[in-house]
Structure P
Amino acid sequence: MNTKLKLIEDIKLAKESLLKAEAALEEFNMLPENNVFMDLEDACNSIEETLRNKAFSDCEGAGNCGLSEYSRLFMVNGVTYLGTLKVEYNRHDKTYYYIDEVVFNHKQI
């Protein structure tokens, strides 16, 4: 039977493995060849939603404020683009941040 200390160590190792796997997945998702679309409008809508979700996730919880800008490379018909989401935050009760306004732009690179 496992001891409590062994279980705590197993949990610690599992958390470290999870963090490494999440970082590897994020790195994979950042590559433009893994963000390929058939249509520029669909691409922009998808990339904007992805970046909005990231900004929202980053500002969850007390005292957490996301980045002012998020970006992601993507491809449409073999052309590489950079999508950028500029984010403005506001606060509720001087503690909880929320997304107040966003502007999404894209450019061919």
Structure Q
Amino acid sequence: MANEVNIGTMDTLVTVQSCTITKGREAAKSYNFQDFRQVYANVELLVEEQVNSSNLDEGKYINLTIYKIPQLTTRWRVIVDGRSYEITGINPISRISPFCILTLHAID
């Protein structure tokens, strides 16, 4: 079946960080990230090349296959090999699958 995931490929330990938003003075928002859980994931590096002002720019994205976390939102972050990534997409494999695919972009 196309919706199957080989859990043997989920060999990278990553840290999922939750986000809490607090309001400070004059309604300024403050984002606080705390480690939520360490999970094993399948990491797939994607490279996107584009020409920008006669220069070849390279954008790096990661697709991460993990077990579903019910509270997970795109405000959360993921740490892979010591580098922080923002979650730009959460895609379920299927409605009944226990896995989802996260699209991540590196935070510079």
Structure R
Amino acid sequence: MYIDLILFILLIILIVFFFRRFSSFIYSVVAVDILFRLLHFLADHVPVEELSNLINKYIPTDVIGMISRYVGMTGFLYTILIWIMFIIYSICLFYIIRILVRRK
């Protein structure tokens, strides 16, 4: 049942391989997280039971949920990975704000 982890890693590797920039890695992690959240929003608000079951079974709610599924919600590794995600979100926010300021 590692399909979500395998897909996540493949997406990150493909994006980094094609773009080869640190910002591409940051954007890809956040984009995958947003994709997971949007799919779960659809599963919760679209009245198609097959779609909801498929999304809830194979797709994690977010990247942090995927981390907690495989690492657990306690321990040193979980704490490190959660802080790494916090740093990734912070860097992404910095990039977004920088882009918005440049457009002015």
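Given a value of 0 for helix-only ellipticity at 222 nm (-39500 (n - 2.57) for each DSSP H run of 4 or more, over all residues; to 500), calculated from one of P, Q, R, which structure does it belong to? Spell out each step's value before the answer.
Values: P: -15000; Q: 0; R: -28000.
Source structure for this number: Q.
Between P, Q, R, which one scores greatest on Rg/Rh (Cα atoms, Kirkwood Rh)? Present the calculation step by step, with values, prior to reporting the outcome.
On the way: P: 1.14; Q: 1.04; R: 1.02.
Going through P, Q, R one by one, Rg/Rh (Cα atoms, Kirkwood Rh) peaks for structure P.
Ranked on distance in nm of label points 7 Å out along Cα→Cβ at positions 71 and 95, which label among P, Q, R comes first with the largest value?
Values: P: 3.6; Q: 2.7; R: 2.0.
Comparing P, Q, R, the top value of distance in nm of label points 7 Å out along Cα→Cβ at positions 71 and 95 belongs to P.
FYI, it's all coordinate maths here, none of it is from the lab. Model, not experiment: these values are computed from the prediction. Cβ atoms are built from the backbone, for glycine too; each structure is taken alone.
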